[in-house]
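K.L.:
Input: structures, listed below.
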Structure I
Amino acid sequence: MNRGSKSGNPELELDRWSLEIRRGALSLAILTIIIDGESYGYDIMRKLSEEKYSALQVEPSTTYPLLRRLEKRGMLEGRWDDSEGKRKKYYYITRQGRMILKRMVENWKTLNHQLMLLVEEAGLQ
């Protein structure tokens, strides 16, 4: 906390909060997209650019590091393919990734439900 300032910046807090929520949500979203097959970075970004997912739109500078991190943590595995003339890395979810995704979904649902209870109790809905 800045001792010289008596007031903070609520907008900055909103930005930080939004970024933290989004980071977790993007991992969940990417794993969910890949659950039934394999996909590559551009395809994932295209899916998240659909209007109904506008809050989850993501740039390459976020997508590819996140894919690499999920791969490093054993949730995804990747394979290179250049059969279509352009080299692409396809990702698929591992067995461990499926188990973690299931738990992530359960945690997300519980967290969302409990937060919405608080919001309703506060009369904010």
Structure II
Amino acid sequence: MTRKVMIVDDNTALRQTLQDILIYEGYEVDAAADGHQAVDMAANESYGLIFMDIRMPGMDGIEALGKIKAIRPDSVVVMITGSPTDGSLEVALANGAKTALIKPFAVELMIEILEEVLSETASA
């Protein structure tokens, strides 16, 4: 079971905060500022879980999800969105996202999802 996590968000402050919290919680965390960077990182590294924002400039989270799933079909991706009613969340879930976090969300919920996913993959 890898405790390696990727956080993908174009919001620098949010990305850094989440990264700091997860490192504090004992995870190894990489961060990407956009979909292109996330796909490149996923091509070179295996992650126990990827938290990915849906709305990002350039390559959005849905496109990046598809590319990452093509490279690493077993990747577990949890989408992050501040706009859960625009239809993008349904598209992401239909394309293989595990679940979603709706901004603003409690960090405890993020850690709970992370622990659940990592325990599932450990027992698989």
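Bear in mind these aren't lab numbers, they're just calculated from the coordinates by the rules spelled out. All values reported here derive from a predicted model rather than from experimental measurement. Cβ atoms are built from the backbone, for glycine too; each structure is taken alone.
K.L.:
Of the structures labelled I, II, which one yields 2.1 when distance in nm of label points 7 Å out along Cα→Cβ at positions 51 and 83 is computed from its coordinates?
P.N.:
Here the read-out was taken from II.
K.L.:
State the single structure among I, II that was used to calculate Rg and Dmax of the Cα atoms in Å, giving 12.9, 37.
P.N.:
Values: I: 18.1, 61; II: 12.9, 37.
Traced to structure II.
K.L.:
Work out the source of -20000 here, i.e. which of I, II gives that when helix-only ellipticity at 222 nm (-39500 (n - 2.57) for each DSSP H run of 4 or more, over all residues; to 500) is computed.
P.N.:
Going through each structure in turn, the value belongs to I.
K.L.:
In addition: Taking distance in nm of label points 7 Å out along Cα→Cβ at positions 35 and 107 as the quantity of interest, name the structure among I, II where it is greatest.
P.N.:
Working: I: 1.6; II: 2.9.
Ranking I, II on distance in nm of label points 7 Å out along Cα→Cβ at positions 35 and 107, first place is II.
K.L.:
Supply the structure label, taken from I, II, corresponding to distance in nm of label points 7 Å out along Cα→Cβ at positions 27 and 91 with the calculated value 1.2.
P.N.:
The value was obtained from structure I.
K.L.:
Still on this structure, I have one more. For structures I, II, which has the highest computed value of mean count of other Cβ atoms within 10 Å over residues 11-18? Mind dumping the intermediate values first?
P.N.:
On the way: I: 10.0; II: 14.4.
Top value of mean count of other Cβ atoms within 10 Å over residues 11-18, among I, II, belongs to structure II.
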